[in-house]
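Down below are the structures I want you to see.
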Structure 1
Amino acid sequence: MSAKATAVPSARDRLLAAAGELFYDEGVHTVGIDRVIERAGVAKASLYNTFGSKDELVRAYLENRHETTSARISRYLERYTDPRDRLLGVFEAQGELFTEPGFRGCAFVSASAESPGEAVSRVADDYRGWVRGLLTGLAREAGAADPEALGRQLHMIYDGASLSARMDRDPSSAVAARAAAEVLLDAALAAR
């Protein structure tokens, strides 16, 4: 067997995995570090040596969510070459997330509401900046007359779809979001 096949995840990886499950399922405020440590199967010292505090663990959890989400959307968009299709594909990729078992809405919105603070705000702002930048960039590539304005509008639809999917327990909100995005995109393309 290769060393890779038998490698045990590091304490950091186990803590992040445990935090990812617990924080997303139950909330960053309600889950104590003892539960994360127990789920990860590490010593308390491992958490403090690796992250220093619960706030830093929450920050790392959200950064990991950002990396995972951006990689997922980027992979999804690789199937398209047409800029218009790529932009609308963002909403399709989002829709896949809505159908996953255990979908509980946007981790960044939840964490920001439960645990407002500089670390959470900074990571949430980075994620939101990435989403808006992606939508604006794709709007620019598609030839929208005002890609910044369209990117902002599409970001609002993106956020609303996530909220609707969570609060209404309706994964089809992604279909409605894509349709609304298509109308806005077509209007922006017609305005050039």
Structure 2
Amino acid sequence: MKALLGEKVNMSQIFDDVGNVIPVTLIRVWPNVVLQARTKEKDGYGAVQVGMGARRPKNINKAQKGHFEDLGNFRFVKEFRTDDTLERGAKLDVSVFAEGDMVKVSGISKGKGFQGVMKRHGFHGAPATHGTKHAHREPGSIGGSGGRAGGRVAKGIRMAGRMGGDRVTVQNLKIAKIDVDTNMLAIKGAVPGRRGTLLEIRG
């Protein structure tokens, strides 16, 4: 199974053999422990449930303690859909990937609070001159003029509102470097989230 949970550290850069700069995101992969294997016969789908990180025992409820048993006190628990069967207690690390592998990375994007239509949706705004007053960043008309929506505001029309904090997946990212000793992955390009964001890396 080519899938891991990791934690975003920061962005950096490395140099290739020719001296070109490669922008990378550094991801720390704590040991991923297999907690449960789901099968099509028993659960209706195939998946592997893994845990990563650690929490204080007092913050774990009884159901989770019973599920984890002696494997540890995990901070994150996620499932990866796969037909591979792994034994409970097996540990996964960065060695499941190789340098040059193409992966997709999922995470929660940075929350940006309440934003206007220009930042949130890329609206151009009103003309800067020719009589525009105090309306340069407004969205413009939102009504359904001409019977387009029956004289009401159409469902799904783009407006100002809370931006970010969404699950985002970036595909076709290349693993530039792997450090097995420190459990670090260097992935070319940017990935969702702030520092410390939980990331799902899938091959």
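Each value in this text was obtained by applying a stated rule to the coordinates, not by laboratory testing. A quick note: this is a predicted structure, and the numbers were derived from the prediction, not measured. Cβ atoms are built from the backbone, for glycine too; each structure is taken alone.
Given structures 1, 2, which gives the highest value for distance in nm of label points 7 Å out along Cα→Cβ at positions 12 and 164?
Numbers: 1: 4.0; 2: 2.4.
Ranking 1, 2 on distance in nm of label points 7 Å out along Cα→Cβ at positions 12 and 164, first place is 1.
When distance in nm of label points 7 Å out along Cα→Cβ at positions 68 and 172 is calculated, the result is 2.8; to which of the structures 1, 2 does this value belong? Please report the intermediate quantities before stating the final value.
On the way: 1: 2.8; 2: 4.0.
Answer for the origin of the read-out: 1.
Out of 1, 2, which one gives 1.16 for Cα Rg over 2.2 N^0.38 Å as computed from the coordinates?
On the way: 1: 1.16; 2: 1.39.
Considering all the candidates, the number was obtained from 1.
Compare Kirkwood radius over Cα pairs in Å, for residues 92-179 alone across structures 1, 2 and report the one with the greatest value. Show your work: numbers first, answer last.
On the way: 1: 13.8; 2: 17.2.
Checked 1, 2; max of Kirkwood radius over Cα pairs in Å, for residues 92-179 alone sits with 2.
Could you tell me which structure in 1, 2 was used to calculate relative contact order in percent (Cα under 8 Å, 6 or more apart) as 31? Could the numbers behind the result be given before it?
Values: 1: 21; 2: 31.
Derived from 2, not from the others.
Comparing distance in nm of label points 7 Å out along Cα→Cβ at positions 108 and 132 across 1, 2, which is largest? Walk me through the intermediate numbers first.
Values: 1: 1.0; 2: 3.6.
With respect to distance in nm of label points 7 Å out along Cα→Cβ at positions 108 and 132, the highest-scoring structure among 1, 2 is 2.
Here helix-only ellipticity at 222 nm (-39500 (n - 2.57) for each DSSP H run of 4 or more, over all residues; to 500) has been calculated and equals -25000, so which of 1, 2 was it run on? Kindly include the intermediate steps, with their values, before the conclusion.
Values: 1: -25000; 2: -1500.
Considering all the candidates, the number was obtained from 1.
A value of 4.0 was computed for distance in nm of label points 7 Å out along Cα→Cβ at positions 28 and 84; which of 1, 2 is the source structure? Present the calculation step by step, with values, prior to reporting the outcome.
Values: 1: 4.0; 2: 2.5.
For distance in nm of label points 7 Å out along Cα→Cβ at positions 28 and 84, the value 4.0 is produced by structure 1.
1, 2: which one has distance in nm of label points 7 Å out along Cα→Cβ at positions 60 and 140, as calculated, at 5.6? Each step should come with its number before you reach the end.
Working: 1: 3.4; 2: 5.6.
The read-out comes from structure 2.
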